[in-house]
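Read through the structures below before going on.
Only the coordinates and a few stated rules stand behind these numbers; no lab work does. Please read all numbers here as calculations on a predicted model, not as lab measurements.
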Structure P
Amino acid sequence: MKILDCINRLQALYIKSKPAEVVFNSLLTDVLNLTDSQFGFIQELKYDETGGQYLQALVMTNITWDDASRRFWG
């Protein structure tokens, strides 16, 4: 039943046209709660102009940040 509640909340955010950041933060929070995890991220597989693949971070937990990742992101 918890997974259905998560899906319902996600659909409601999407229907209300909430910004992607709000939707993905909510989804990540629900997934972390469902899995009893403290660490998580949601990424999207993208393709550059040559067809090369790369991951675009959409949302991640604060625990994933360290000095090196802050410098990289900045």
Structure Q
Amino acid sequence: MQTATRPVAPLWTALRNQLRGTRDAHSARRSLERDLASYTSPADLNDLGAILDRYSDEETADIRRILAAQRR
């Protein structure tokens, strides 16, 4: 008696790749948060704000959110 089974390997590969991507994104965000935490003085934050103003809100949204959360 033969049973038709679908290979599970492609599903597991896709899940592993998705999990790896998620972990990599979290790691990159934590690294960015640590880097931005060093900007503490008003002069540093003003300089950083001037740099961010050269780029679109879409491009700098994550950085601006991190800075806003660190100021609280």
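For which of the structures P, Q does the calculation of helix-only ellipticity at 222 nm (-39500 (n - 2.57) for each DSSP H run of 4 or more, over all residues; to 500) return -15500? Working through the options, I get structure P.
Assuming 1.35 is Rg/Rh (Cα atoms, Kirkwood Rh) as calculated from a single structure, say which of P, Q it is. The read-out was computed on structure Q.
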